[in-house]
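These are the structures, in structure tokens.
Read-outs throughout are calculated quantities, based only on the coordinates presented, and are distinct from any laboratory measurement. Here the structure is a predicted model, which means the values were calculated and not measured. Cβ atoms are built from the backbone, for glycine too; each structure is taken alone.
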Structure P
């Protein structure tokens, strides 16, 4: 059984890095006072902002508030089950890999698959 949350891909041009895939279990999952969902997987160097609960975040492959709420729910499930994930990140301003993210930078989560294995 595969539960998959897939966000639509837009054809916007951006200076940001898109398509960074990071894997691991959830080390940190939280909400910032600015309504941002913050995430760090065990395979990442720092926490990043993956979406906003009240507005669209990102210009390339943007994530809406509704998508953010679904993503947060999926991540809470993954955390409670201690599942390993591979997440696709877009709109990354400075990082170019899972080990080079700048602390708290935007890295919108485009795809968060949760599998049964």
Structure Q
């Protein structure tokens, strides 16, 4: 089952450029990892020192395998030097509460029926 991993990091003042470079570097490595689907980085609108990385993986096992690679472990050590507090990592299973095809079909039926 696919998962999304949310990683929240609070960065020390003045370390934003180091964070950006480190994330670019590790994401390029992750893109070659088994099971990696996508990744994005967000900065809090309320507190610019807080950054959220969201990555999608084919399975929790794929993510866990990536976390245990030497590249990922080295990245975490690099992050320790610029973090104001420990990172918060939360895995979430991706769920679908509706079938998108069903929604599109219903909208099309309503649109055609209203003409």
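Observations
- Given 37 for relative contact order in percent (Cα under 8 Å, 6 or more apart), calculated: source structure among P, Q: P
- When Rg/Rh (Cα atoms, Kirkwood Rh) is computed for each of P, Q, the largest belongs to: Q
- Origin of the value -4500, where helix-only ellipticity at 222 nm (-39500 (n - 2.57) for each DSSP H run of 4 or more, over all residues; to 500) was derived from one of P, Q: P
- When distance in nm of label points 7 Å out along Cα→Cβ at positions 44 and 60 is calculated for each of the structures P, Q, the largest result comes from Q.
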